[in-house]
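Each value in this text was obtained by applying a stated rule to the coordinates, not by laboratory testing. Note that the structure is predicted; figures quoted are calculated from it, not measured. Cβ atoms are built from the backbone, for glycine too; each structure is taken alone.
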Structure P
């Protein structure tokens, strides 16, 4: 009788263990997503992302896992952050650090697992040949561009370096295409522009009087939804490695890669070469970049765009910093 009782206990233990293993396996299977939602951001000239999508590098990487790659064309950093907060976006392929700070300050956490680029020459203050020839000559002039962005930060820093302040100009918050149109029509004296808009404006008689160089450090990074990272950190790591692969492909097959950019942007090969030269792609942040994010926080506080300071160490992941 005692022997049978012992067998019953052992049987119960084995069954319980089997059920635990089964549940654990099922849970692990459920934790592996059926799809990864990624933003497709091709501007200003994000060639690695264009290469990744056009050559289906991510689709190939995750095919054996049965994971579908779902691309979402979201160009605004703020809207990418909103989509991450809503749970409809897992990875922001390219998002500016200012948008990340704004999101985290608003309680919508976005993590940074990798860098993307430091495009110092891609952003600039542009005037017409008949207008101001230097930052100093912007005193009393009308300037337009997107408020609370790296372009706005460049303007404020350039004015400060010239011994001036934002109060010395008449600033209008305006989107990039509208700012360019206003500059060409003479409604404003200077526009904050980026990438191909700078090229097109200089071709139309404009000139660049300042860029980010010496004024601010524009940082484009990869953003990730915290819940997705916590459950699928390995998948995020693989995503970053595919981005590395795309960069290596560009280095080894520049003409083919540029042709993809030409097709995606509808620009000339010469303009594509210029924009690629401006991009300064990188996979890691330097410690100086992290300190620069602290400067971004200070800038946003001074502009009243955030109410409380946030610490970059709370959202810049260790693997993102070299």
Structure Q
């Protein structure tokens, strides 16, 4: 029942920005527990369809069960990088939604190892069949690699000291639980710098590395644009600056069109832009943040497909 009570972020804003057609075909590429899917279904007619995918098999199982009686919903387990193989030739979507990052059900399940607030196995894999887990990676990664991951993906100022402590600790005993890693980090991060939980940045960085999250985002966005019908909407919800930076730059570049030298006299339309930016970035209202603190850092960007090219890379 806890999963059914999971609240998707920016729900009303997503459905409004999607401009759902009754007979449209939509893709929720990060289906989670189906909150956005349910909201889109409310605006679909009998001829409408939704394809709901997720890399987490638990999420796919939950969505499949939730909408088992609705023939308009199809589900698939897949990574972003598999999207091109899912989209059928000459088929297109009227809207595609990405809700990046880790979901609340994943955080709330201690056995998944995403949370520094609960003790559990140090796993962090969105798809448990992928390898390595966080514990496996920390057991073998070089100190400089751990340091670089903590700096790049977590912006952790004490990355060098934490990486050194991990390597020295694992020489004595393996780091296999979230509680072990949290205790190690707390020893390193000074109390004066603990404006947030001291393990926040490190856990984020390791999770991003284990799931190759930024690489997956960068690779799927061009495929998503190619899979949109003309006038179809691309929606992306990000939860931290690393994700949002990729989305922002991609949408901006696709709206700008061909990157030609400035000295070439050419009109903007001749640059063949693929997207048109829709409005300004959207953030959660104060009321939503009060109801759902996870929405605090969410930012939604929306763009619309201009040209049509049915070849999916």
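Comparing P, Q, where is mean count of other Cβ atoms within 10 Å over residues 144-151 highest?
Going through P, Q one by one, mean count of other Cβ atoms within 10 Å over residues 144-151 peaks for structure P.
Match the computed value 0.55 of FRET efficiency 1/(1 + (r/R0)^6) of positions 232 and 272 (r between Cβ atoms, R0 = 35 Å, to 0.05) to one of the structures P, Q, and report its label.
P
From which structure (P, Q) was relative contact order in percent (Cα under 8 Å, 6 or more apart) calculated, if the value obtained is 19?
Clearly, the read-out refers to Q.
From which structure (P, Q) was helix-only ellipticity at 222 nm (-39500 (n - 2.57) for each DSSP H run of 4 or more, over all residues; to 500) calculated, if the value obtained is -11500?
Comparing all candidates, it corresponds to Q.
Taking distance in nm of label points 7 Å out along Cα→Cβ at positions 32 and 168 from the coordinates of each of P, Q, which one would give 4.1?
Derived from Q, not from the others.
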